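For reference, the structures are reproduced in the following blocks.
What follows draws every value from the coordinates through simple rules; no lab data is involved. All values reported here derive from a predicted model rather than from experimental measurement. Cβ atoms are built from the backbone, for glycine too; each structure is taken alone.
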Structure I
């Protein structure tokens, strides 16, 4: 009996149990709908980010450029090395096609051509990248180029898991970016040749993955950004310096989808609040609002209604907001609209009438 028990003990010790452990130096999973950090560690540690830099390059190009513009490739591509889509000097190719090559094949030559097209020079484009970062609250980020490789002087793009999650959340609000970010295969033609590209991101084979960008240099090691959605839960995951990033991202998503649910917090068809100022009118919202929460967190969600006391207002005007708070932090502001209803009547006591009259003064 003793020998049997000892054997079981030895087997348990020697055969490792599967646990939720991540090998990245920094990791974050953020709710794409409201920016809430669901899990993470070392999220503010500054690190080299390699080619996930190209998320910033792409969203700037989409917002500042014309996707149908045909760009003539200059000799700037001679400054590119590493991953490439193999552009040629004098070749003409649209900005749209360059963006697919940038994200799907991590083309460093595409990054340089895009930066020159948008800003006239790499230096001016980098200035724009840092301006965007500042506006997005990426407090620990600094860009020196549009592709993510280390420069000859050893300077390089630096960011954090939190900052890259903020950037990706912003970029994913753009439909063009979302479309490019999730594309597995793409075929196109330039003025001189045809291109057939297959995305480097193996995570796209997972049904719940909605996009991603890979990165690698010898100094930065493996970096990865991915986005995923399941059961109305929408997440961005960032790992920096992660030797096992493919598996780690899958484990992070599985852990979140297992432990979180999407709860309906505001229902537009069942929205009703009363207010002394707008008692004759109908207050309404235009959208349902769901929030990703653990089961034991739903009790901590509070809704505060902040209404402006407007003297004059018109139909469908915003008169306030419904604030969704979790543990004293506001994660969402849903606009409250008004619809005048002159036919709506209510029997009031003399005291209610007096208060309404007094309020007008």
Structure II
């Protein structure tokens, strides 16, 4: 059976690495007639080396069979170009199923191109909902779910969301599988290798001493900001960086800076004028560096979906710089708090989460076997 995997953004590389590894394990243990042949298409949505190529190298993902090099456009233009190019590859390869991940423009384009050619779509992370249709990611994930015939849901809440929209096990042509989260698979597997491969912690790294000095004192905070709702709104961006500056006056803040955020900071001089004392501005980091930052930090502030979960995997309290989250179980279990983009609210949340005792042993995301569950369903 031929499976075409369509990916294009950093979180998708991490998820695909877990599933591709499970596919290789499956192929090693079964008869040739039962093996899965994976064809990887990289749309190019994340094209910066530190956002793309480094992940393929670090995570030992096979080189993409097709690199479409589509990026740096508006949502409509990017999705349209991806749709046309992916269709060309589908007509050439004729896969049995198309596998898409998450909620990006790549996800929507891959699902739509396959559905129009009557090729079954399998969607990893199906059923997530923020219930905010102003978010492009929400549109992408809803559309992908309604186009998919095989839906891999990471949580019980995601399965319930699908059922509420009429997508449930038993509906003709639909299979819903509660798999757990593939990002937990990746975190468990790669964290064993991360210290020896993390460049920030290399013996001659300029950052190693800063991090170790911070760990000898109060520790440090890990922050990421990249969502359009924050970067493209000058008031939100300024409020977030005002809060980060104030946090950094008490405890260092490590901030791997997304290229879009850097660009918007340069354009929005007010946001860039806050305190930079102990605000460590890093280039985008690879997966092993991010794992080590997660392992060693005291607290995470982020508008990323994936990092909210990764914080939980490594038992770190999290503050989400958004007004809602698709990972509602983290908020319900008090591992995460929504702070939006109000400086006062963010600072209050920091105080709360540093003092809060959180039960990180609740099995919200499975046991790290999601990739195997997905592979089993794909091969059946």
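Distance in nm of label points 7 Å out along Cα→Cβ at positions 212 and 244 was computed and gave 1.6; which structure, I, II, did it come from?
I
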Of structures I, II, which gives 0.15 when FRET efficiency 1/(1 + (r/R0)^6) of positions 100 and 204 (r between Cβ atoms, R0 = 30 Å, to 0.05) is computed from the coordinates? II
Determine which structure produced the value 1.0 for distance in nm of label points 7 Å out along Cα→Cβ at positions 268 and 284, calculated from the coordinates; the candidates are I, II. I
Name the one structure among I, II that distance in nm of label points 7 Å out along Cα→Cβ at positions 44 and 140 of 0.7 was derived from. I
Computing percent of Cα pairs over 39 Å apart gives 33 for which of I, II? I
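Given a computed value of -9000 for helix-only ellipticity at 222 nm (-39500 (n - 2.57) for each DSSP H run of 4 or more, over all residues; to 500), which structure among I, II does it belong to?
I
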